[in-house]
Structure I
């Protein structure tokens with residue numbers, strides 16, 4: 001009898017989608033989750049506890065982000081980012097930016113010189129501007145000049161508004177076809193439309209966060225062929241700690257797809273390390 005092949009996770013993992021905020025801002029975000037959506041996060045942990053939890057469960061390198069939900073707070077967030085990067089080795093950051101801040105671009109230029117700031121996170125659902133807002137063009141050009149990257153929450157899942165979706169993101173790529181961007185959540189919920197962008201835009205990556213959880217009822221649906229075709233451009237991300245279900249659910253779902261071992265090695269470790277090296281990191 002032929003035994004099924006058991007796939008393994010490459011350890012330590014590289015988690016490319018973690019959220020870390022100052023404690024009071026974490027509290028405010030979680031209160032808003034409950035008030036607006038009725039969501040209660042599974043792990044109401046602060047940043048040190050969150051990292052300890054992940055380290056105890058096989059994560060080595062963690063890449064986190066935060067975002068400025070309104071003008072005037074990005075500098076404070078980024079000062080906090082610099083402090084925790086100084087305190088914590090093997091931690092990398094997509095920093096905060098808001099286009100209405102007068103000092104935003106100067107701040108961004110200084111931050112991009114930091115070796116462990118990989119670029120900027122734009123959370124378009126919350127920040128409420130379009131990805132092709134012309135106020136962002138100088139930021140994009142600066143990021144490309146510095147050899148860094150952008151992380152976009154631009155899909156319509158788990159909820160959407162007029163600022164997210166594939167249509168405004170296509171407009172952005174028409175202007176910057178070589179934009180070095182990561183599409184969070186595999187482009188949920190427009191998986192197919194965002195997936196089509198991968199062929200023509202080789203600098204696009206996707207991350208898995210919140211996209212492989214069957215109990216949600218809206219799981220990634222492009223199939224194993226797509227995942228194998230783009231296995232060198234997909235990054236594992238847990239979305240930790242503001243998750244509604246155990247992070248192991250997503251890992252188990254991916255393992256149960258029984259894709260190639262090359263897929264698991266690439267997605268859970270090697271692709272993340274490759275992007276870190278691309279941004280100038282010296283890694284083993």
Structure II
């Protein structure tokens with residue numbers, strides 16, 4: 001028996017197996033980067049933007065969902081995130097205003113289709129829904145893996161901060177959209193992320209969590225502070241959790257609420273980024 005040949009064959013198989021395993025692992029980051037406003041003074045965008053990009057580069061997610069990104073902030077991210085492209089438009093007329101954009105690693109995925117709908121009874125037009133204070137949107141895309149040619153649907157959203165009815169109806173609207181996909185493709189892989197402006201025990205989050213199951217949510221975070229909203233308060237505990245990642249026909253294996261500071265100990269945003277490792 002040629003033991004050298006068998007050993008070599010086993011080594012090749014092991015390397016190939018590890019390669020496939022790595023290819024089926026994804027990482028996702030959801031981050032409300034806080035809009036660019038001079039009212040933030042010492043926490044304004046120009047002082048934070050390099051730190052935001054630094055965290056994104058350090059964790060290098062396969063997908064990044066950003067919320068509150070204005071056109072000038074989107075332009076900065078595009079210029080500084082090498083190897084990424086994005087889908088999405090602003091929530092105001094003409095595609096202006098805040099984005100809930102999705103950046104994706106172009107070495108791993110190709111976008112097939114993409115769209116944005118408004119969280120309102122008239123989702124196909126610029127609109128403000130129910131008791132919401134502002135127009136809110138959900139951007140989504142259908143992505144094709146460059147490695148195993150599987151299809152993945154990714155949704156990114158930002159719920160209203162005032163309207164309680166709007167938050168619940170927004171959850172129903174997005175889940176209905178996902179269900180339409182699932183009806184056509186029962187084993188479809190889906191990722192939903194965003195700033196939901198809702199606590200873990202709130203009706204909208206309980207509704208969404210029930211649809212995705214215990215293995216499909218970032219609520220069971222692995223490390224980092226309990227909360228995600230820091231309000232730029234450097235010396236207070238971060239307890240308010242309103243940002244999440246959910247998955248369907250996938251599994252969240254690890255989640256970090258990333259508490260990275262700038263050199264002056266300020267936060268890069270008034271929200272912590274949520275990073276999850278996803279396994280197919």
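A short reminder: the numbers here are calculations on the coordinates, not readings from a lab. Computed from a predicted model, the values in this text were never measured in an experiment. Cβ atoms are built from the backbone, for glycine too; each structure is taken alone.
Quick check on the output: -11000 is helix-only ellipticity at 222 nm (-39500 (n - 2.57) for each DSSP H run of 4 or more, over all residues; to 500), derived from one of I, II. Which one produced it? The correct label is I.
Each of I, II could give Rg/Rh (Cα atoms, Kirkwood Rh), for residues 166-253 alone, but the derived value 1.01 comes from II. Of the structures labelled I, II, which one yields 17.0 when mean projected area of the Cα convex hull in nm² is computed from its coordinates? Comparing all candidates, it corresponds to II.
Highest-scoring entry among I, II, by FRET efficiency 1/(1 + (r/R0)^6) of positions 174 and 214 (r between Cβ atoms, R0 = 41 Å, to 0.05), is II. Here distance in nm of label points 7 Å out along Cα→Cβ at positions 150 and 262 was derived from just one of the structures I, II, and that gives 3.9; the source is II. 22 is what came out when relative contact order in percent (Cα under 8 Å, 6 or more apart) was calculated for one structure; which of I, II is it? It must be structure I, since only it matches.
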